[in-house]
Structure 1
Amino acid sequence: MHASLPGCGHVMLRRCKKKPALSGVTKNKHKMGRIAMSVETIAAPTASLGGRWYVGATKAQWQTFWSSYLGWALDIMDLLLFAMLLSHISAELGMDRSTAGMIASASLVATAVGGLVFGFLADRIGRTRSMVLSILCYSIGTMLCGLSQSVTQLLLFRIVVGLGVGGEWSAGAALITETWPAHHRGKVMAWVQSAFASGYALAALVSAIFIPLVGWRGVFFFGVAPALLAFWIRRHTPEPEIWKQQTERLSIGATVRMLFGQHGRSTLVGFAFTSAAMCGYWGLFTWIPTWLATPVANGGPGLDLVKSTTWIIVMQVGAALGFISFGYVADWLGRKAAFILYFMLSALAVPFYTQMTTPTTLLIFGPIVAFVGTGFYSGFAPTFAELFPTNVRATAQGFIYNSGRAVSALAPAAVGFLATSFGLGGALACTAGFYVLAGLIVLFFLRETKGDALQ
């Protein structure tokens with residue numbers, strides 16, 4: 001009821017007062033203002049009820065929330081099944097750590113291509129349609145991994161998985177940031193981003209349960225389950241109003257010119273600090289399961305499958321809290337302060353954790369490392385959404401996020417290489433340097449966007 005009052009007021013004003021003629025530039029700005037105002041009006045039931053983002057949310061907002069949350073959780077599950085099954089795959093296909101790191105890196109590189117392709121599709125044909133296609137892509141790719149008869153085949157199928165995973169984030173991030181109001185954008189995206197932890201824990205749980213029953217190939221077959229979600233999303237998830245009101249669908253050339261011309265600085269800064277942060281994350285967490293299972297004689301904690309799975313799940317509880325907390329901190333202190341805080345705490349926590357060997361200390365300190373070492377992911381989508389206009393938003397979000405992830409593909413391979421000289425624990429400690437670099441880039445170059453209305 002209250003959300004309609006501003007609109008009624010404007011109608012009355014237009015009837016009482018004749019508007020002056022507008023120039024072409026002014027008309028475009030006026031049109032963008034009406035689009036932004038209409039989106040904020042749609043989101044007003046939530047915006048009008050204080051700091052509790054979930055109170056008064058519309059049906060459309062909840063539909064986009066759950067479709068994005070579940071899609072993100074399941075695509076992370078499919079992406080990380082490889083890390084959980086790594087020792088079993090290596091034994092059967094004869095892979096060493098360098099080869100395994102190379103395959104993990106290749107799938108991360110593919111996410112950059114997927115983010116760009118499906119992000120462009122999201123700007124052209126819609127966020128929901130692009131999300132459905134991306135989920136089908138990574139689901140089929142995961143199933144095919146279970147049919148691999150060689151390292152080459154496994155590499156090819158992991159690339160297919162990476163394409164879909166990169167695309168799903170592009171569409172889902174645009175859905176959320178365009179549907180929820182500005183002053184709750186960080187918090188809502190944080191809750192969606194916490195699905196990352198759910199997907200990580202689910203991958204560990206599925207592996208622990210099904211490896212003894214069906215082997216590593218059967219676990220990959222389980223990864224086709226997200227395809228069922230795609231049909232629900234296509235049927236129940238509406239497109240954001242701000243996207244539907246965009247009358248111009250940019251060509252590939254025009255999109256590239258927007259990203260690297262008019263908005264080139266935002267693209268470069270976003271890419272730089274995202275790449276550094278993700279190098280820290282993927283360098284560390286790709287190898288955490290393997291390190292936990294490494295025998296004590298070889299410099300690891302020597303945990304068995306059940307214990308290492310338990311430790312991973314406990315760590316993801318900390319990660320989930322980190323994702324969620326970041327959104328509240330970012331909406332309170334601003335995007336820059338939140339990023340810097342979490343990056344610096346990560347740089348301090350990682351070296352301490354990799355020196356621990358006893359199960360109790362790993363259990364206690366693991367969630368803390370995951371809290372600060374992954375929580376910053378929640379800030380990417382809101383920040384990028386606020387830096388770019390609607391007609392290139394999904395492409396920009398997908399390109400920056402997944403190009404950063406592609407660069408971070410170097411980190412797992414680098415850790416695998418360094419492990420031969422310094423041990424896996426020592427190599428993991430080196431990832432702290434990436435977090436420091438990310439913090440410095442944000443401090444000196446990132447523009448604060450807290451509270452900015454989408455254009």
Structure 2
Amino acid sequence: MRADLLAVAGLDDALAVVDAVDRVLVAGLLRPQPAQAADLTRLAASVAGTPLAARVAEAADKAAAGTAGPEHLLALAAARTALLGSVHDALTDRVAAAIGRVVGEWESAPPAAAIPSNLQDAACAWLSDLARTGWQGIDSDLVAGATPVVSAMLPDPALRRLATVLDGFAGELAASCPGASLDRIPARRWGDLWSRAMLLTRSGVADSPAAGTVSGRLLPLGVDLQEHATAAQAQVHAVFEPADGGAPRLVRASVSVPKPETVVGAGVWQLLRPHLSLLAAAGDHHAVEVADMPITAEGDLLWQDELATRGAAADPFATARLVLPTATAAAVAPLDRHPARIAEPVFLDGYTVDGEPEELTFAVAGQRIPVDTDRIPAASPLTPSAVAASTACIGLLRWDDGSFVVQPLAVLAVVKRKTVAVHAGAWAAGTTDKVGAKAEKAATAAVDALRERAGKLLRA
């Protein structure tokens with residue numbers, strides 16, 4: 001990897017404008033102050049050469065005067081989203097140049113007929129009230145206004161994406177009320193959620209081409225396990241080789257499950273394992289043959305076990321060395337272009353490791369890239385110490401806090417003078433490893449007890 005090509009000029013200026021918008025949202029637009037007017041002017045200037053220029057300039061003037069309507073706030077949300085999208089595109093272009101990867105072109109879906117919805121208008125009105133009040137002024141009554149809107153939206157599949165964003169956003173705000181008492185406001189995160197929700201209130205904004213189907217061989221690279229107190233998700237990153245001999249492509253397959261707070265560590269795999277046979281392939285290191293598997297335009301497989309069969313053994317490191325460099329990455333939908341979304345599979349070797357296990361860096365081609373050891377799951381044999389002793393790494397290249405970082409998915413490490421492969425998803429299909437087996441046994445007792453209690457409650 002040409003790590004020296006990862007540097008991007010001009011990002012700080014774009015992100016400074018996003019910060020300016022976020023400052024406006026913190027204080028609110030009910031009674032705009034001169035500093036807020038200046039921040040809105042910066043936003044309008046940042047998109048002066050784009051098709052958004054006239055609308056954003058008008059919206060900035062109206063907002064600075066305290067007379068912005070929902071359509072003006074929608075324009076501000078669009079400009080903020082466009083800025084972060086430009087940052088995403090600049091970063092992904094650098095990644096593609098550094099690793100020599102081809103990225104596919106996004107093909108827009110045919111415009112669908114706009115279907116007006118009073119519920120979308122109601123959501124836009126609530127979000128507009130939030131922007132006027134600002135994060136410092138939120139209270140329980142204001143946040144509760146989202147509840148009836150979300151409840152009415154959830155039964156409609158066309159509105160469920162917006163409903164989910166609103167529900168999660170309102171939940172975070174409710175847990176932080178009153179805003180005036182907050183010592184620290186997550187301005188960037190709440191600005192992201194507000195902007196996305198505002199855009200989703202317009203029909204057709206999130207339209208994308210219908211899912212197609214693929215047939216061929218799937219070669220897993222690694223598993224990214226993400227845990228929350230009440231939910232868990234496993235995302236398998238893989239290379240797909242089409243049956244027709246076409247170019248390999250990067251794909252993902254994910255499974256998410258709710259989980260009790262008491263299920264941690266290896267117990268998470270027991271919740272995930274029944275839902276995705278690809279986890280077994282990633283854990284046991286074998287290929288998967290798929291036939292007519294649905295896939296989205298962004299490269300996400302809509303996994304169905306009945307369309308997959310076990311293939312031959314496939315070493316992820318052989319795949320990373322030989323096939324990954326030739327794989328094409330899927331394009332990202334316009335609304336999803338955000339720096340936090342970047343997670344590019346990469347293979348690194350020939351680097352040196354510096355620092356303590358908690359704060360490691362890889363020196364790649366003379367450039368230092370921090371290692372995000374916080375993302376290594378507890379439910380795996382992969383540890384910061386193993387990464388520190390590694391000579392090769394399959395990982396995800398991410399953008400975090402102003403710089404690229406590597407999240408390890410698997411490493412080749414020297415243990416007792418022998419080079420061994422250590423994978424974050426090694427326990428996905430079960431394990432005979434002493435530490436893993438002990439954790440699995442403890443987790444089994446906890447999961448079985450919870451299932452027994454759930455069964456009794458259902459029978460009652």
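Values computed for the structure shown
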item: Among 1, 2, which structure scores highest (criterion: relative contact order in percent (Cα under 8 Å, 6 or more apart)); result: 1
item: Answer label among 1, 2 for the case where mean count of other Cβ atoms within 10 Å over residues 201-208, calculated from the coordinates, equals 21.8; result: 1
item: Identity of the structure behind 40, 22, 20 (criterion: semi-axes √(5λ) of the Cα gyration tensor in Å, calculated), options 1, 2; result: 1
item: Read-out log10 I(q)/I(0) by the Debye sum over Cα atoms at q = 0.27 Å⁻¹, for residues 353-432 alone, computed value -1.20, structure in 1, 2; result: 1
item: Identity of the structure behind -26000 (criterion: helix-only ellipticity at 222 nm (-39500 (n - 2.57) for each DSSP H run of 4 or more, over all residues; to 500), calculated), options 1, 2; result: 1
item: Distance in nm of label points 7 Å out along Cα→Cβ at positions 169 and 337 from the coordinates reads 2.7; which among 1, 2; result: 1
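Throughout, read-outs are computed from the coordinates displayed, never taken from laboratory work. Keep in mind that this is a model prediction, so the values were computed, not measured. Cβ atoms are built from the backbone, for glycine too; each structure is taken alone.
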